[in-house]
Structure P
Amino acid sequence: MADNKELELAWEFVNNTNRSIFLTGKAGTGKTTFLHRLKMDCLKRLVVVAPTGVAAINAKGVTIHSFFQMPFGPILPDTDLDASKSFNRKFNKTKIDIIRSMDLLVIDEISMVRADLLDGIDRTLRRFKDRNKVFGGVQVLMIGDLQQLSPVIKESEWHLLKPFYKNGFFFSSHAYQECNAVTIELKHIYRQDNPTFINILNEIRNNVLSEASAAELNKRYIPPDFTPEPDAGYISLTTHNNKAEATNITELNKIDGQNRFYQAKVEGKFPEYAYPNNEALELKVGAQVMFVKNDSSLRSAILMEKLEKLFI
């Protein structure tokens, strides 16, 4: 990572200044690697949060709503965050101590964070830190790519929010406008080293696909009636979860044998919307299983080994 000037610049800003930072870049440019390095080597007292459960797991942090105990509806400037009866807004002593001692707040997948939510974070930090400083004086590192996932805002929610914000993105928040964040864009792609492929990805990303790139992609076109052999190793990519679910059910039904059902064990406060997988898992002996390794603990490794013996 030492050969990337942008990454080293970000490292210097985080560790040697109190300036808030928006760290952005295409997929594969090292944003997640930078976050992991920060957690290992940064001397500042930091907290890592993300807008969704899956993003929080990947960042090895917690969700914004759980850490800051935020409501899920629109947070208007005159909203009394402590008046809601639908969730617990009373911070315990441990949480208060963590916030008061915090030097750096890292928000991963910032592109998904609504403007009002970032302002809600600002109000919470001011409450327990310095009321007269944006984010209570805490340095904020915002990591994400604005050309990936955007904030989820229902039409009814935007109707309430639009008098206060130009759009729903985090950079329209009052806190972001005030914090004078420096933007650092990572441009070197580590994940791919094929220049032709990188060029095609960039063209698609910017919606300027050339005829030459389209022709290169079409060389690999497979007709819709193509059916791969079971052991050919193809992976199906779909646009929606329900399509993936339909494919899984179809393939599972092709396997003879008894269905086996496994129910998730949920510990503590873990809302259903944040589940990384279905609460009930249906499998058969011989089913193809794809593991997403988010938990590096010994217990997780033992569980994965048992599942592999059963189904692979």
Structure Q
Amino acid sequence: MADIWDLKDGVYEKVISKDFDRKLTKALADKEIWADREDVDAQEAVGYLSTYLEKLIRLCLKEIADENQDHCVKDELELTNELVEKLASRIANLGDGHDVTAEQFLLKSLEHRANKIARKKWEVPATSLVNSFLFTNSRNDVSMIHELNREIMTCDRMDMLISFIRFSGLSLILPCLRRFTAGGGHLRVVTTTYMGATDPKAVKVLSELPNTEVRISYNVKETRLHAKSYMFYRNSGFSTAYVGSSNFSRAAIADGMEWNMKVTEQDLPGIIAKMKATFDTYWHSDEFQPFDPSDYDRLSRAIDRERGRK
């Protein structure tokens, strides 16, 4: 762990260990540093202390993994189960059986067979459903198009909050959206006529998909939505969301120098919850009006006005 003299001047939210406390107290007494400390309430402490423990556990597991050249996870599981046993002894209602099995301990999919003719073939994303990930659209990066399609086909509900939509972008994921919505998946889309960039044809095609709802803001003077996010909700609790710079166009999600962050519910549940709550606020706002295919001419006229053609 970092020594006090390894730390740079600046602001911190660092948990103070006993060893660090001794060094900090001495440095303060010797008037070698200035430092501020703060009490934390019980609820705040949950986040700080769990993050602190995660770092320590990760360091230990990484050291064990580096020592095992044959890639055996036996020692890693042993440490994990020692920690689980300690936690179980501390929390009476934790229950038994939380130690990790030694055989293929990572569950990748599960289906109940009742009323099903055949097992589903899951094409899961290459990026994790647990750890967050940054897409940069660089040559050696994971393809965001590939991932969007697989996120669609493994979620139960999908929300899109996009400032503008182009058919060039929609065409890249439209086959999966058709399969997703035809299979019972629910899709909600919020977009705008801002800057006249939205393609009316793309919006119409989206609105014609089954189990799909589209809402649009025509009030570009007050509602300047510039967010770009794709949210994939899973009943399993492994929801994910993409948020970043990419609008819904081929150039943005396939070719451009765009950065997009994949956030996971398992990693950052608070962020996923806030994204859902904010989307729902927009969805129920009077600023965003339901779109029906019969509204195509109205949308086209609004787009033309924004582009300065009429």
Structure R
Amino acid sequence: MMSTPASSLITKDGAVVGVKASGPDGKDYTLYASKGVILATGGFSANVKMRNQYDEIWDKKLDNQVKTTNMPAITGDGINMAVKAGAGLKDMGYIQLLPTTDPATGATNHKIVESTNIYVNKQGNRFVNEQGRRDVLAKAALAQPDHVFYVIGTEQTLLKDKEGRGPYGILISDLLKQKKAFKADTLDELAKKLGMNPDNLKRTVAKWNEFCKTQKGDEFGRMSCEEGNKLPGGPYYASVMTPSVHHTMGGVTIDEDTRVLDKNGRPIRGLYAAGEITGGIHGTNRVGCNAVPDALIFGTIAGREVGK
């Protein structure tokens, strides 16, 4: 049932037996479950109030200025409904930011070079080991002026297809027109377009190129410069970036059979959950190669358990 948001879980004698919802025409629905209810509503990355209520990492600074990579509907509704039904929560304070996103929208689709290319702030200086964990990169980026930085690449390292489209299928020429990316033949010209000190930028790139030759002595402790990270010469490109909320590691507590547990660790009869709505799966820092199978495998288990 599309465009029919659930508002609450129906409980009877300590068990969850259904869901109340409202349709797009304003009509209310009461939906009863014959075997159980599975919550798969995602996290709360788009809920600013919940982000700052539970945050234990970002000093309660995840306000409206910090965007999200998620769709606007990811507002923690399933978590809040489960709590009202008695569910326990785990790891709610662990919120992940993706460091390389669009400052205007939080989207990731304007990427045109490798995310491990050098990060340069508004002053033209590197500020972090670009191969670090997402939380480390995001914290370093938030410490930069206006939370903004640029990922620098060249024509030789550009990620584009034969039609001139970037990794997300958007024409790089369109990204240049929208000023989500910038192109220049020289570093002086690029610095001018980005409003940064050209001497700083040229010094930064020179030091980086020297590290790429020797693979030793990087000032931020980076271990390697891969082929796609090298800056052999112009034309140069820069993508403007900022961190945005990407994933919430916390959520309702479940057991190995995806049964939602109450605050005392006891299963709530008739209630199951899978995916980002659950907590305790990823620790403090989720990665995609874990989160995708998390949703798929626990979703399969939930379906199997309810179908028994």
Where does the value 25 come from, among P, Q, R, when relative contact order in percent (Cα under 8 Å, 6 or more apart) is the thing being computed?
R
Which one of P, Q, R has distance in nm of label points 7 Å out along Cα→Cβ at positions 125 and 221, as calculated from the coordinates, equal to 4.0?
Q
The value 16.2 for mean count of other Cβ atoms within 10 Å over residues 61-68, derived from one of P, Q, R, belongs to structure R
Of the structures P, Q, R, the one that -0.42, -0.78 was derived from, the read-out being log10 I(q)/I(0) by the Debye sum over Cα atoms at q = 0.07, 0.10 Å⁻¹
Q
Working back from 45 (percent of Cα pairs over 27 Å apart, for residues 13-196 alone, computed), options P, Q, R, answer is structure R
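Each value in this text was obtained by applying a stated rule to the coordinates, not by laboratory testing. Just so it is clear, the structure is predicted and the values come from calculations on it, not from any experiment. Cβ atoms are built from the backbone, for glycine too; each structure is taken alone.
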